[in-house]
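Values quoted throughout were computed directly from the atomic coordinates according to the rules given, and no laboratory measurement underlies them. Keep in mind the model is a prediction, meaning the values are calculated, not measured. Cβ atoms are built from the backbone, for glycine too; each structure is taken alone.
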Structure P
Amino acid sequence: MNIHSAKALNHSVDQYKLLSSNAGVGAVINTRLGFSVMPLSIENWKFIQRVEKRLLQNPNMTVEEIEEKAAVEVVEDERFLQYLKKDEGLPNLSCLVAIPHMQINEKFNTVDVKNNPLYKKYLEPNDYAANSCEDWFVVPGIVFPRWMVSQKTNLLFPYDYWRDLWKNRFRNLFSFAPPRDASSPTGRVFIKDGEERKEYCLLTQMPFVLICPNGHISDVPWDKYFSARLRDGQGVFKRGYDLFGFSGCDCEKGGKHELFYSENKNHSEGFGLLKCTKCQEVVSLEGIMNLRPKCSREKPWLGKENVSFEKDKECKVMTRDEDETMRVALVTSNSVYYAETFSSLYIPKVSISQCSGFVLTEQEQKAYEWLSNNAYAAFLVTSPEKSRLDYWTESYHHDSDFVEELELTADIQLSDEEVIKVKSRFLEDDKMNREGQSDKIEEYRYQEYATFTKQKSLSHKKLSFHNVVLPDSLTPFFSQISQVDTLCVTKAQTNFYRVSIQQPVRTDDGIIYPEGCKIYGSSPFKVRVLPANQVFGEGLFFELNRDYLKQWCLTNSDKYKNRDNKLGSQVSMVLDTYGAPAFYVLHTLAHLIIKELEFSCGYSSASLTERIYYSNRMCGFLIYTTDGAEGGMGGLVWQGQPELIERIIKKALIRALNCSSDPVCWEHDETLNYAACFSCCMISETSCEYRNMGLDRRALVDTDFGFLKDLL
């Protein structure tokens with residue numbers, strides 16, 4: 001690609017990958033040209049800015065008005081929106097906005113605005129020029145890592161040096177992007193606006209970055225590293241060494257060291273050399289991966305090209321009061337970025353009320369929503385630790401006080417009987433917490449689970465399903481199987497991690513979820529819009545017979561006891577909290593059915609996704625596919641017919657009896673998985689919620705204690 005402008009750095013990213021494990025805010029993305037860039041935080045996204053501006057002007061805008069005036073697509077999922085407001089601490093969050101379709105013109109590497117559906121629908125009819133709307137459909141980013149080497153001279157300087165060198169020589173930054181060495185012409189020329197211009201050598205980014213578990217990321221400060229190695233030698237590799245605070249030492253020939261980078265092609269990158277071109281001192285990069293400096297606290301995804309990166313005030317180890325350290329990683333390493341996404345299955349409001357045991361009328365539902373989403377949400381801003389019961393007792397001495405406020409503020413009138421129903425529904429969450437059900441994600445999933453299990457069918461434009469008649473052979477093991485003709489899944493990203501994914505911890509006060517780095521840089525109180533994606537699809541829902549499974553766990557507790565004891569702290573919080581044996585049965589069965597669907601109807605396992613419902617009150621799973629993943633044509637639902645699903649389950653169990661890696665696989669006895677490998681149980685990690693952990697086919701088909709051995 002021979003483009004001499006900032007457009008050369010444009011890179012087309014699937015809208016769904018921007019909320020995934022490798023391309024979100026703060027990730028390091030490798031572009032087509034070979035340069036790495038980092039997407040900036042969401043307050044820098046133009047389509048987010050437009051919506052927030054409109055909402056500040058008129059907070060009561062309808063969905064249709066937001067879409068028309070801001071040229072966006074609003075994602076409608078009220079349940080998900082309220083969850084994010086409450087549990088992610090975003091009290092002023094008003095709407096979710098779909099990431100627009102982003103396509104690049106292959107010839108010129110420019111944003112293809114004219115073919116964008118939102119441009120055609122909202123902007124073109126109002127005579128907006130396509131070139132004036134280009135920023136509306138892109139996610140901005142910065143070049144990262146920032147230290148770069150000239151391909152011709154091998155000189156190593158930070159991005160700012162190379163940019164200033166170009167600007168001082170040519171008076172502007174035209175043709176500097178992608179970054180080039182202004183002192184090294186290639187000998188070639190190109191034509192711009194009818195004028196012949198020289199072409200200059202591209203720069204190459206250094207392949208190393210420093211990352212910390214709290215999400216910070218930095219370049220290795222190569223000038224300080226070079227000087228520190230000359231002065232302190234191997235002491236630089238001491239844990240907690242203050243590399244970023246190193247004052248440095250000047251070159252004995254005068255001024256700063258001028259670094260020359262040489263990479264030994266016969267070895268890995270770790271055996272490169274840094275050399276000062278003035279004093280000829282040399283420092284080897286051997287052992288660079290052992291560098292553990294004190295954290296820089298830098299958050300470059302909040303910065304801009306010409307501004308110093310923002311920093312946190314401190315960076316402490318999560319479990320103790322000491323400064324966190326950073327690790328060296330290659331920019332292509334998976335440890336550089338782990339996105340924390342949350343997906344939500346759309347549930348109609350009526351179903352949520354029915355699942356809770358309180359069937360509210362339309363008027364009662366309006367009152368409940370005002371009480372939860374307005375009155376109580378405002379109360380939490382100043383008293384975040386207070387419960388719903390605290391709010392009610394402090395705000396209303398009598399039920400009549402609530403009736404009066406409801407009528408004055410929301411123009412809703414309720415009878416005494418209706419007030420009791422709304423109040424009871426409102427206080428239910430506190431009751432569940434006192435009973436120990438304080439896992440916010442478990443509670444959210446339970447609403448979905450109860451929607452499937454407490455009604456035989458549902459017909460809604462975003463969720464439609466009906467139960468099938470269970471074959472006699474399956475009735476002892478399954479409570480129900482449902483064909484889900486239509487479902488809608490919304491996904492949003494709130495946090496991200498580096499080095500490793502932080503695991504939730506169960507305490508006496510409930511389950512505590514770790515705080516990752518946020519995708520926004522402003523105060524949570526200023527966040528009114530979050531990017532999200534919503535897709536439609538189809539699926540199959542399975543509920544296991546909880547009574548039979550409970551009895552199986554009791555009967556086979558001795559056989560599974562030793563296995564359970566080996567789990568330790570390495571497995572996920574779910575297994576430790578709700579028990580391992582039943583989870584192995586549930587999770588492994590979901591995987592076996594997904595793999596069998598590959599053989600029976602042609603769905604690849606990568607196009608199917610599991611959604612596990614497991615706790616002390618749930619035992620089921622949903623297998624679904626969505627638009628763009630070979631689904632949406634009814635093929636998966638078709639497999640839910642009684643005679644077909646019976647055949648699929650039995651064939652899956654028969655295949656699970658043998659594995660090409662047996663007997664090694666069958667006798668596998670590690671902590672995360674037992675009798676499971678990619679030949680028999682494991683599937684694509686994008687399809688598995690637990691990253692292929694907690695699997696054991698023997699729990700299902702072992703002739704001695706298998707849960708479904710009678711189906712063989």
Structure Q
Amino acid sequence: MADIIGYLFFLLALIKPLNAVFSDEAYIVDWQLQNLGSAYKCVMADEESNHLAIVSEWRDQSLLSFLDKNSGSIIFRELLPYHIQDVMHIGDEIYLLNEDGIVDVYDSQHGFKKEVGVEVKEFQSSCNPNLKNVKVEKSEVRIVDEKSSMDVFKFELDENFEKILFFNSDYATKMEVLVKYSGNRFAFYNYLNDTISKRWTRDESLSTIVDQVILDVADESLEPTEHEISVETSIPQVWKAYLYRLSTNSERFIKYLERFNYNPGKIITNLLGMDADAEDLATIQDQNMRFGYLKQLIVITDNGALQALDMLNKGAVKWSITTGINNPIRIFFSDAFRDLTVFGKDGSYKIYKVDNSLHIKESISGSIGSPIESVQPFLVDNSTDKFVVKFTNGSKKVISTTEKRISLDGNPVFITDHTKFTVEGFAVDKDGNAKSTWKYKVQPDEEIVSFRQRESKRTVNVGTVLGSRDVLYKYLYPNLAAFAIVNKQSQKLTTNLMDTVTGQILHSQFHDDKMDTDFPVNIIFGENWYIYSYFSMAPLPEQKIGVVELYESLTPNQKFSNNTGLTEAMAGVHKPAAIANTFYFPDIIKRLELSETKYDITTKAVIIVLENGQITYVPKFLLNARRVEESKMSDDDKKEFMATPYVPGIPLTDNLILSHYRDVILGEEIKIVSSATNLESTSNVCAIGLDVFCTRITPSGQFDVMSPGFEKGTLLTTIGVLFLICVALRPYGASKKLKAIWTVRD
């Protein structure tokens with residue numbers, strides 16, 4: 001017996017620890033596309049530092065940037081809080097004249113602001129290059145000598161040339177030209193080593209993104225299977241369909257055996273996944289496909305350009321087309337029809353058919369017939385070709401891009417719209433016409449600064465399990481909206497919870513701490529809670545985050561709704577029992593958004609864009625309205641899952657900063673979009689403004705992914721050896737039991 005025990009310890013000593021650890025993916029899974037704006041207003045050269053100083057325009061602001069002449073890479077950028085009218089460059093100073101007639105002075109080498117509000121007697125613009133000796137003929141640029149009129153430099157232009165923005169030459173050994181092409185493309189040419197070449201290019205089309213959608217690249221290997229299923233379903237006789245399936249499966253099995261030359265060892269190794277090389281491109285591609293990482297960010301810009309960005313390849317442009325849509329406002333994707341629909345303000349739309357690889361196959365054009373103000377998807381009857389359109393005259397209607405006439409069956413459908421001063425409910429009849437049913441108006445000195453409706457999503461858990469094993473049932477009534485009202489006179493903030501069918505206010509939260517109206521107010525709506533942020537001035541200037549959680553009752557195990565999940569909205573609903581809490585945050589918040597995962601099981605992440613341009617997130621369990629001080633927590637409270645004592649401040653944790661060191665400029669109209677992957681732990685997040693920034697987050701950790709270094713072979717070998725030991729020791733154990741019964745001594 002002692003020999004067997006010693007042998008077991010010897011085998012255990014051979015077992016190595018498994019390298020099942022997670023690796024830091026910072027700067028690997030995240031990427032950024034930096035832009036300067038679509039309009040370069042003024043371009044200047046600083047000879048000492050060998051860079052270009054560019055003042056560009058983006059929306060109603062201006063941007064001061066420095067580019068390296070040799071590579072075109074961005075050295076410095078600053079988004080100015082005003083619009084620049086003109087620029088003057090003298091020596092090592094750049095004078096910026098804004099729309100109010102005030103001149104600020106910046107250092108032309110480092111970008112530091114040197115003086116504010118200086119007086120300039122004579123302002124001489126540096127924004128108009130001297131093109132007297134530059135001749136542009138067809139697709140050629142000729143730089144001629146002023147005295148001899150002979151060509152000194154000459155080079156070819158690309159197609160769609162627009163104008164020359166910058167020119168610098170000594171007409172002997174130096175020549176630098178910055179050219180603008182259509183589509184907001186720029187190219188820098190210079191003379192170096194006796195050759196004129198295009199040194200670098202910049203594409204600024206992505207600085208004016210209007211709308212976006214994230215799409216999955218489907219597995220092309222499944223296309224034959226999809227075809228077989230479609231053929232099978234078209235066969236009327238069951239026995240013939242069965243024979244067809246049997247033949248296709250047999251053919252697939254034979255091809256699989258031929259792939260490995262009928263070698264049992266190779267087949268078993270493949271089935272166990274032990275033949276995959278972690279560094280092989282095909283293996284990596286297959287893993288990314290299974291994990292749902294192969295995605296494309298489809299964007300539409302203000303000039304009607306539709307582009308696909310590869311999210312796994314640092315935002316590389318996969319394809320780009322011109323839609324011809326004037327002033328596009330929205331883009332939608334129908335997974336059922338594989339349609340990509342672009343709407344324009346003039347009421348025109350274009351539908352693009354896309355394949356599983358997200359390549360454009362064909363397009364169909366159409367028009368609603370009237371100018372529109374906004375368009376939203378109409379998802380009430382699970383259709384993907386119907387949209388709620390708000391026309392410029394204020395009327396609303398449900399339209400279809402595939403049917404000439406709308407016909408909605410069943411009960412009336414209710415939709416909600418809002419302005420700065422009203423929230424209004426509409427009932428949609430069977431013909432798609434929307435008629436007003438109620439209207440909520442704020443007071444004359446009040447304004448609605450933020451509005452968010454509850455989205456209809458899958459409910460994973462109907463209740464919150466307490467430490468005592470009792471349950472607080474969540475308030476899951478679907479027709480809800482939360483909005484924030486600011487009284488500009490008293491600086492009072494009110495957040496209301498509204499029934500969007502009847503217009504009834506179900507709950508209100510008041511804040512009398514002198515809200516600062518110069519800072520943004522944001523609201524996001526989760527499963528049974530909503531979170532809002534605002535900046536208050538009393539008693540001290542502080543950024544605050546409020547959270548309101550909704551339950552059917554605060555008495556455990558008490559439930560008022562039925563178990564079917566269906567509610568008769570017009571009959572009135574039971575008001576929720578609300579719990580509210582407020583937290584301090586150490587930085588100014590510009591935008592809030594929620595992360596999305598495949599099954600909504602993972603802890604939600606509240607994505608936050610800060611005033612300084614950083615992007616971070618806070619796990620939802622920290623923003624818990626039921627958190628209380630540790631001294632007030634009972635033993636049962638401490639047993640609750642993820643229960644944490646209440647502390648008034650939410651820390652800004654370094655390892656939750658998604659943007660890391662990056663200088664991300666998003667502006668005021670920030671778009672945050674989150675998309676689920678096939679891994680429940682992981683979510684894609686993109687922030688879009690002047691720049692485009694995308695990354696992946698795991699709010700609850702990567703609990704469903706092991707690192708590539710995980711030693712699967714060692715684990716399986718260990719399990720096999722232990723199994724053989726158990727089989728070998730089984731007769732010995734049976735003998736010992738028998739001897740023990742008959743009390744036989746060894």
Structure R
Amino acid sequence: MGFLHALLLLPLYAGLSITAPSCSRNVKILGGNFTLSNGWAPGSLLTYTCPLGRYPYPVSTRLCNSNGQWKSLGASEGTKAICKFVRCPAPVAFENGVYSPRLSSHPVGGNVSFECEDGYILRGSPMRRCRPNGMWDGETALCDNGAGHCRDPGIPIGSVRTGYRFNVGDRVKYRCSEKLILVGSEERECQANGVWSGTEPICRSSYSYDFPEDVAPVLDTAFSQVLGATNPLMAEGDGEKIQRSGHLNLYLLLDSSQSISEEDFGIFKESARLMVDRIFSFDINVSVGIVTFAKTPKVILSVTSKSSREETEVVKKLEDIKYGDPDIGTGTNIYRAMKQIYDMMNNEMVRRQKEWEEIRHAIILLTDGKSNMGGSPKAAVDLIEEVLNIKADRKDYLDIYAIGVGKLDVDWKELNELGSKKDGERHAFILPDAKALLQVFENMLDVSKFVDTICGVGNMSTNASSQERTPWHVTIKPSSKETCRGALISDQWVLTAAHCFHTHNDTKLWRVIVGDPKLKRGREMQIDQQFIPEEYDVYAKKNQGISEFYGNDIALLKLTEKVKMSSHARPICLPCTVGANLALRRSPASTCFDHENVFLKKKEIPAHFVSLDDQIMDIVLKEENERALCIQAVSQAKNLFPNLTDVKEVVTDQFLCSGAGNEASPCKGEYQNEVKRQPPPADREARDFHISVFRLQPWLRQHLKNVLRFLPLGPAS
């Protein structure tokens with residue numbers, strides 16, 4: 001009996017010595033290091049790090065399971081980790097030119113150079129360098145001959161393109177070389193405005209990532225467009241203030257799955273807090289929604305709540321989020337998280353039907369990995385686009401930013417499906433770690449960097465007035481009759497034509513009529529100073545048989561007071577300025593020469609101006625070899641220039657030429673900013689000439705150096 005008793009007790013005493021399982025310590029990485037979030041215990045996250053220019057292979061993280069086994073996606077338990085060298089993909093095709101060297105891939109620090117055949121002009125970067133993150137610096141190089149309605153979209157490194165016609169409605173398609181992932185638009189269409197739809201594709205290796213110093217300015221540019229288009233304009237209705245237009249809903253989605261350490265989740269929260277702080281610093285109306293998710297989503301704050309419009313309330317909600325919330329389970333279900341945003345939008349649409357289509361929406365997703373349950377999140381994006389009625393003319397009403405954290409475990413393809421596709425913008429990013437994410441949000445949307453009013457943004461909604469669509473337009477009135485148009489280029493300066501003041505030099509009684517939402521006919525403002533180039537003289541070449549010459553036909557007006565910015569009054573973007581560079585979504589290192597390439601380096605350039613009766617007048621500027629044909633009509637106008645021997649005496653390189661071909665002239669003697677022409681005897685022979693601000697940069701910089709921030713001139717400005 002005693003023996004039996006001892007046997008029965010044995011398991012009890014033995015059980016006291018059993019310890020919780022721990023994971024193997026044989027997890028070193030060759031050439032790198034690793035960190036543990038909670039030692040060797042179950043739930044601990046192991047993260048590999050490698051020196052710059054190398055990446056962990058085959059995985060960058062492993063999770064210690066409850067059974068004491070390391071779990072890692074795409075690698076078996078016994079696979080040894082190493083730090084492999086980063087390589088950049090090689091060009092696959094380069095039309096109408098050559099590149100060198102020709103390698104299967106390129107090492108970090110390696111260069112590839114591009115040259116064009118005769119008759120083609122090189123656009124983009126003539127030399128590109130492989131960076132330590134597996135990405136090329138610079139811009140896609142291409143050889144262009146100016147043919148087509150849209151500019152040649154190029155062939156990004158590592159890709160192949162089908163489609164070689166660039167007229168309205170033509171499409172091009174891209175695919176990447178084996179093992180590379182396409183980020184951006186697989187298909188693009190040439191639009192009537194001369195711009196390709198979608199986002200320029202990039203072919204990336206799975207281990208490539210973005211540097212924070214590259215991401216912050218890209219997000220700055222993209223969000224500046226969102227903020228600029230969000231004009232606070234209130235109207236009374238049904239006893240309460242109704243937002244007719246200009247409201248922004250910002251949705252913050254924070255991944256809280258098991259693979260995210262407590263420290264990194266804290267950084268996610270801090271990044272979101274910084275975004276909230278930045279967005280409330282601008283004079284816009286904004287509501288903030290917050291959702292955390294793992295297996296299931298949890299709404300922390302809905303945009304339908306009054307608290308969503310108060311910065312202190314939003315920040316408090318963020319700070320109160322607890323790490324490891326048991327309500328959301330484990331796993332990563334991005335589909336359900338995005339579906340939760342869709343549900344939130346649906347609820348608000350029911351409540352705000354009157355102004356629903358004027359609300360803009362921006363979603364920021366912060367995640368450390370790919371979905372492992374719930375299906376493709378793209379299906380939820382489709383639902384969101386449906387409820388917001390996102391069509392070709394409403395793409396600006398939705399921006400989805402998909403930001404992954406971690407070099408290997410984030411799925412590039414999935415992020416690309418989630419991110420919006422807009423010309424000149426990027427919406428999908430992968431950062432190496434959470435600290436890099438924080439660095440991005442610390443440096444983006446700094447109000448001190450937006451000292452200038454965001455320029456070039458009009459309200460293109462269906463119920464917008466003509467002044468709201470082009471809020472920079474002003475009318476100049478010498479006395480009782482309006483005679484000229486001008487454009488706001490800041491809150492106190494107007495750009496117009498010198499010929500407006502041809503017979504009236506005293507501007508004391510002149511008025512500039514500026515858009516004002518409270519006044520149907522606009523607000524009249526006085527002129528403080530007028531600036532006209534000394535070289536401007538209509539009769540300067542009279543002795544040469546040129547009765548009137550309009551070189552240097554430009555003027556600046558400084559108003560006596562600043563214009564109050566509104567949906568009816570906002571500056572246009574003057575090329576070669578920082579504001580224009582933001583609007584063009586160009587690199588911060590761009591020059592005035594780059595801007596001229598963007599605007600004018602095509603044979604035919606669609607453009608327009610607004611007449612005195614608010615009609616939009618379409619024109620086509622002729623450049624390159626088309627310009628020579630365009631200006632020939634001047635030499636044939638013997639009634640105007642009977643003794644002309646050199647057409648360049650009348651049409652200098654300051655002038656842009658429109659007309660020629662089958663289009664009729666829209667000007668008919670109109671005075672429009674820098675536009676004037678004598679009516680020809682027949683429309684088919686019509687030519688109109690316009691002053692190019694690229695040729696008058698020194699004069700503009702002299703007078704506006706303390707008003708606008710100018711870019712460097714570059715090699716040929």
#### Entry: When Rg/Rh (Cα atoms, Kirkwood Rh) is computed for each of P, Q, R, the largest belongs to
R
### Summary
Calculated from one of P, Q, R, distance in nm of label points 7 Å out along Cα→Cβ at positions 141 and 501 reads 6.5, and the structure in question is Q
